[in-house]
Structure P
Amino acid sequence: MIALHRVTKQYGRQILFVEASFQLNPSEKVGLVGPNGAGKTTLFRLITGEELADEGEFSLPSKITIGYFRQNAADPSPRSVLAETVAGAGDVAELGEELARLEAALGDPTQADRLDSILERFGEVQARYQQLGGYQLEARAQEILAGLGFAPEAVAGSLAALSGGWRMRVALARVLLARPEVLLLDEPTNYLDLESILWLEEFIRGYPGAVLMTCHDRSFLNRVAQRIVEIDSGALQNYSGNYDFFEQQRALAEAQREAQYARQQAMLAKEMRFIERFQAQAAKAAQVQSRVKKLEKIDLVEPPRRRKEIKFEFPEPARSGDDVVKLEGVTKRYGARAIYDRFDLLVRRGERWAVMGENGAGKTTLLKMVAGVLMPDAGEVTLGASLRMGYFDQHAPERFTDGSEDDVATDVQTVLESLTAFAPTTGRGVLTNLAGAFGFQGGDVDKPLRVLSGGERARLALAKLMHRVPNFLVLDEPTNHLDLATKAMLIEVLSRYRGTLLFVSHDRAFLRAIATRILELSPSGKPRVYGGSYEEYVSSIGAEAPGMRRS
């Protein structure tokens, strides 16, 4: 269907692809992985024709339809959410608009002299519109929007009233509604809650077209991807299977390369020792020359590349009191709606609470009340003794900060300057190592904050948060925009963390690894507490998210 053969692409001195080849087959679901800056977005742009290869061949059918969901929300239009979604349906949406104009023309007395031609065109457009499923278009749009978490009143509401994250969901709905033959999805799960992610998994698995996607959700890739393509030092490496299988196969291939290189190096060392020992002896001259010629003909195995492992050693936090935070009789309302009504909760030292619930259930509201950002209308939130809290606000990366009052980063600062201003008494070497642990390697520490991606901003905010060594972490969607390597590092760090955790996350790998207790919130109903891991919670309710539960 789509094929790149021996493609080379570079920007200045940065070489992204070197004679790279790739093929996307009909109905295939492919995950595209690689470090930031490896060229994932560039590959998408090559496929859409927004970029041209420097060398190589690129082929795709002339009439193929391609839908591209990208990581930037367009300026909001004045249309409703439903109208904006339907407008993205390609030819069928244009036919619908023409049909509406023709219907208006049929009732316009000033166009009576054109009635025959209007009727003829109306018949043609109506037949084509019906053939393309136009009369089911709004129903399909509503189904997709509901799957992505939109309530009925939001579907009818204005797009301009939505936040950037919700506008991104509308952009995704537009692409899915158009049903192109090829879907290019750039991080489609970033702005979704767990219920919407699970819905999207089912949608993609049943999608008749081909899908090429980047995604930092390991569970999503495991469920959806049939093949993984890794961008690795300019090449495109193919691995059949899901993400877990890809990691296993890559580790096996790297181990084999290490062993092959070690064997050759041992053989070369042995031969060189023989040559150096006997090169001055006439009786051994023939054997020495024979071995020299043998070495000259050997194809040398390249030294295996060492993958950079992101490491962060979290210092031992100070011990807090046994009761970390207590909520007693807490009530919180938004208008006439009670989010919490005389709610009680006790979090004890060493517990790791995952707060789960559908949109609007009050997850972020709870974390804000615990962090002191939001006050309850009634009741008390009491923090325990000797507590040093670290609060990660999911919107902190938009402000270049960790959300605390003393973090006053500005967009003209570099990453290192921001860290230095945040921790002025800490040595430059320590801060450079801290930045490196969160993915800012080499020249990345000199990037101005204004050019950082959402993922880079999140990593910087987390680096600052961890540097404080809190003994109570309150984390609202800490894995949003993080790449798989940084997520793995964060999971490893928090698995060893000796403090207390209260967090919201839609990442199932994170939930499985970290949670020891679950608080399930409901927009209508009493909160439920589950003592145990996320896997035990899933087994108990028969679903992976509250909105998908059996009862």
Structure Q
Amino acid sequence: MTFATPAGMEITGDIKPGYEQILTPEALALVAKLSREFEPRRQQLLAARVERAKRLDAGERPDFLAETAHIRAGDWTIAPIPQALQCRRVEITGPVERKMVINALNSGADSYMTDFEDSNTPNWDNQISGQINMRDAVRRTIALEANGKSYKLNDKVATLVVRPRGWHLDEKHVLVDGKRVSGGIFDFALFMFHNAKEQLARGAGPYFYLPKMESHLEARLWNDIFVMTQNELGLPQGTIKATVLIETILAAFEMDEILYELREHSAGLNAGRWDYIFSCIKKFKLDKEFCLADRAKVTMTAPFMRAYALLLLKTCHKRKAPAIGGMSALIPIKNDPEKNDIAMGGVRNDKARDATDGYDGGWVAHPGLVDLAMAEFTKVLGDKPNQIDKQRPDIEVTAAQLLDFQPETPITEAGLRYNINVGIHYLGAWLAGNGCVPIHNLMEDAATAEISRSQVWQWIRTPKGKLEDGRKVTADMVRAMIPEELAKVQQVAKDGTPQHYERAAQIFEQMSTSENFAEFLTLPLYEEI
């Protein structure tokens, strides 16, 4: 097959049959143009992250920015929300795998966040086949025959929202002028080129979720990319709409500013809880006073999580923007009615709290939870599409409240083993190509695995990292538990070979016990696939 690329672009990934329909010269030209224009800024912003992290490691505490006080105090709102994004009571999420795309669109949810990022292993085949699946889903031709079953779209489907990769991730199979392109720009540009006009013709539009941002300047970069892309494709400015995941502690201090930067293209904010917890651990990892209890104890009612959730709600509604609640990782438990009742009760409580607070919707990870979550929002919203008119001037959140990291205890041996077990299991599945894995009746993605390995790393280093019985968590203790937990994983894991999980155990040990903290576990992992 002859395969043409724009001047200065090199593609090292295999071009399988059908890939050439996505990797067209015109689509790749858009990737190259955006990359050349914005890659220097991406690198500057990533360097700024490193410098900020050094200051935090040295004891600096984040605060609301003095230089943007006028934006927080200003009387402005985002541009009007399109009809297709007015009602988002339940959003389902999942990777760009073909069967999952069909099932999620058919799930009865209002919208479906299809994920090129955290619930997806970003190997070359997943990324390009994911783009093929998106093209077919937008045109409603997506179908699948598998295991004697036929999968196709219902007449009514969820609104499609796409999550490209975060700023820290490259696409190593595509080089422009000898440098890797941004994974996020690659995902975004291909989707826009092939689908934006088709979506508009069908009454919706190109809608996105933007992950992992740490500042309003990172939001400004996305906004400038939107402006150029709309010009290149001949689309009216403001056609693209994007919801930002507030999933880093630093972004929590810049929510107003992030909405402001994207105000012509904003579709609100989302409380991405799991990455948020990971971000807190990462940013305060060297603080001897910082310590969080077992992962299971750090819930949305913890003081720092409650402050963050309420501030997001107030900020969004003040700016006429949707506020979307985060993911309850619980999933249906088919073979244990008692445990299933408890899990469903947890989901119900989570969504009831969000709806009562004033959130416009929330996330679920499984089609079996859509009706339950929908019921909780309907109880509060009635027949209204959202409750953006529910202003919360009563909420006052200070920097100290956002940094009130509790609970610190208990840290248990069971909790430590749980982190090791989940970390090995998830990493093994990820290496095998699956980034979204049910483990111990929870849906795990990269964010929850990040909590697991970062907690273990931090417990080893903080004086507060002691088990309930008084034993200090140490690297030797963790090393002794890893083969024991690996053996348990090997008995139940289905997504990879024994070699995948053995390699995962090695990586987990290295990441949790090494002197240096890896910024994202997906960065070294990506080099292995």
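Computed from the coordinates by the stated procedures, all read-outs in this text should not be read as laboratory data. Please read these numbers as outputs of a predicted model, since none were measured by experiment. Cβ atoms are built from the backbone, for glycine too; each structure is taken alone.
Comparing FRET efficiency 1/(1 + (r/R0)^6) of positions 242 and 426 (r between Cβ atoms, R0 = 25 Å, to 0.05) across structures P, Q, which is largest? Top value of FRET efficiency 1/(1 + (r/R0)^6) of positions 242 and 426 (r between Cβ atoms, R0 = 25 Å, to 0.05), among P, Q, belongs to structure Q. Each of the structures P, Q was assessed by mean count of other Cβ atoms within 10 Å over residues 98-105; the largest value belongs to Q. Supply the structure label, taken from P, Q, corresponding to helix-only ellipticity at 222 nm (-39500 (n - 2.57) for each DSSP H run of 4 or more, over all residues; to 500) with the calculated value -15000. Of the structures listed, the value fits Q.
A value of 1.6 was computed for distance in nm of label points 7 Å out along Cα→Cβ at positions 346 and 370; which of P, Q is the source structure? It traces back to P.
With respect to FRET efficiency 1/(1 + (r/R0)^6) of positions 202 and 474 (r between Cβ atoms, R0 = 35 Å, to 0.05), the largest value across structures P, Q is given by P.
For the structures shown (P, Q), volume of the Cα convex hull per residue in Å³ is largest in P. When FRET efficiency 1/(1 + (r/R0)^6) of positions 114 and 218 (r between Cβ atoms, R0 = 41 Å, to 0.05) is computed for each of P, Q, the one that comes out at 1.00 is Q.
Suppose you compute FRET efficiency 1/(1 + (r/R0)^6) of positions 210 and 266 (r between Cβ atoms, R0 = 25 Å, to 0.05) for every structure in P, Q: which one lands on 1.00? Mind showing how you got there, number by number?
Working: P: 0.00; Q: 1.00.
For FRET efficiency 1/(1 + (r/R0)^6) of positions 210 and 266 (r between Cβ atoms, R0 = 25 Å, to 0.05), the value 1.00 is produced by structure Q.
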